[in-house]
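Peer 1: Listed after this line are the structures, all set down as C-alpha cells.
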Structure I
C-alpha cells in the first residue's frame, strides 16, 4: 500500500489554488510527486474537491492502484464516505471522487492535521506561478529532501 499526501494552498490575490501531492511507499521513500496551480472554485470545499480529483487522477496516471490518501479537509472526507447520494451543488464532484474507487484495487481516505502534511504543503506553495503541472517520478524536487529525510528519521 502506498500513501498519497494531498495539500492545498490558496493564493487569494491570484484567485487560484496550489495543489501538492506526494506518493510514498511503506518505507517513506518518494515514489512520485506532483504540483499544479488551478483556478479556485467558489469556496474551499469545492476547491478541495477539485484538488482531490486532480490528485486521484495523478495516482491513476502514475500507475498506483492501491492508495491511502491523507489530506486535511474533514468535511470533504465526510461527503466522500457518506453512503447517501450528495444532492447539493457539489454532488457531481463528490460522485466523480467516489467513482475513482472503480479504478483502484484499494482506496482509503484519512484526515490528518496540516502540520503532518509538510512535504505536500510545500509542493502546493511551489505550484504558484507554474504555467504547467510539475511531475517528479521516484525522486522528488531537491527542496523537499530535508523534509522527507526528517520524516524518515
Structure II
C-alpha cells in the first residue's frame, strides 16, 4: 500500500528521517484515508495483520492511523526516491522478504510510489492498495487494486 495523502513530491532538501517536521507529512485527508482503511479491513475480517512500514513519517502515520496492534518499521520499505542507485537491490531484497513471510496470515506493507512501481510496474495513487499473488516473481500478479476509501 502507498502511504495515504501527503501533498507534494519527495521530501524537502535536507530532511531528517528521525524528524517529522522536516518531511512531507499526511494532511487531514490522508489521516482520514488511513483510518478508513483500518475500518474497511476490520469490516472484511482482517483483525490481526502484521503491519510493516517504511520509516518515513507519512508511512508510519498511515500505519498507525489504521489502528492495528503493532507497526514494524522496515528499512526495505523506505523510499529510494533520492537514492535511485539502490532501486534494484532494495526491490530484490523486498521481494525476497515478502516471499519469506509465512503464508496464511494477513500482511500489510506501507511504502512509497517508487517502491511499488519498482516492484509491480504500477504507479499507485496515495492511499491505494495492491493485493499481490504469492510468491512474488519478477512480474508479480496483481489480484486487485483498491483506491483509498
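Every number in this text was worked out from the coordinates using simple rules, so none of it is lab data. Please read all numbers here as calculations on a predicted model, not as lab measurements. Cβ atoms are built from the backbone, for glycine too; each structure is taken alone.
Peer 1: State the single structure among I, II that was used to calculate distance in nm of label points 7 Å out along Cα→Cβ at positions 34 and 138, giving 3.6. Numbers along the way, then the final one.
Peer 2: On the way: I: 2.0; II: 3.6.
Checking each candidate, the match is II.
Peer 1: For FRET efficiency 1/(1 + (r/R0)^6) of positions 2 and 82 (r between Cβ atoms, R0 = 30 Å, to 0.05), find whichever of I, II sits highest and give me its label. The partial results should precede the final answer.
Peer 2: Numbers: I: 0.75; II: 0.95.
Once FRET efficiency 1/(1 + (r/R0)^6) of positions 2 and 82 (r between Cβ atoms, R0 = 30 Å, to 0.05) is tallied for I, II, the winner is II.
Peer 1: If relative contact order in percent (Cα under 8 Å, 6 or more apart) computes to 28, which of I, II did it come from?
Peer 2: Answer by label: II.
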